[in-house]
Structure I
Amino acid sequence: MDRDIALDIEKWKKRLSPNDFAELESLFDKLDQTISLQAASSYMNGFRDGARLGMEIVSVSPIP
């Protein structure tokens, strides 16, 4: 997969002007940051939900 992406990037690098390609790279960087933030948020939410579920299971009365 990485190899395919690298080949596609090289194709676009040849097709676009240096300025346009720099803008495209900037867009890729922003997408990478967004994906990383979403993954971190999902992990934190899953951890929190798991902790709540564990607390609810071991407690006598459910957590509100």
Structure II
Amino acid sequence: MQLIRIKKAQELLENTNLPINKIAKSVGYISNSHFTSYFKKYVGVTPVEYRKTFVENTELRKITT
């Protein structure tokens, strides 16, 4: 169940500008810190770091293509 929530959160981080706390609530976490802990456990980085890396990589792809 946790993995399904995390995958949905990844999609939202990649495709929306929703704040992290809204994403956490939308995938079923009551606590933002609980969400961040689980996200880092499964993905290896925090949601903020994940979004930043995704955006930077998207920008690099746009520039190089």
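Since every read-out is calculated from the coordinates, none of them should be taken as a lab result. Since the model is a prediction, treat every value here as computed from it, not as a measurement. Cβ atoms are built from the backbone, for glycine too; each structure is taken alone.
Identify which of structures I, II gives the largest calculated value of distance in nm of label points 7 Å out along Cα→Cβ at positions 12 and 52.
Top value of distance in nm of label points 7 Å out along Cα→Cβ at positions 12 and 52 goes to structure I.
Can you tell which of I, II yields -0.54, -0.61, -0.86, -1.01 when log10 I(q)/I(0) by the Debye sum over Cα atoms at q = 0.12, 0.14, 0.20, 0.25 Å⁻¹ is derived from it?
I
Output the label of whichever structure in I, II has the greatest value of distance in nm of label points 7 Å out along Cα→Cβ at positions 20 and 36.
I
When helix-only ellipticity at 222 nm (-39500 (n - 2.57) for each DSSP H run of 4 or more, over all residues; to 500) is computed for each of I, II, which one produces -31000?
Working through the options, I get structure I.
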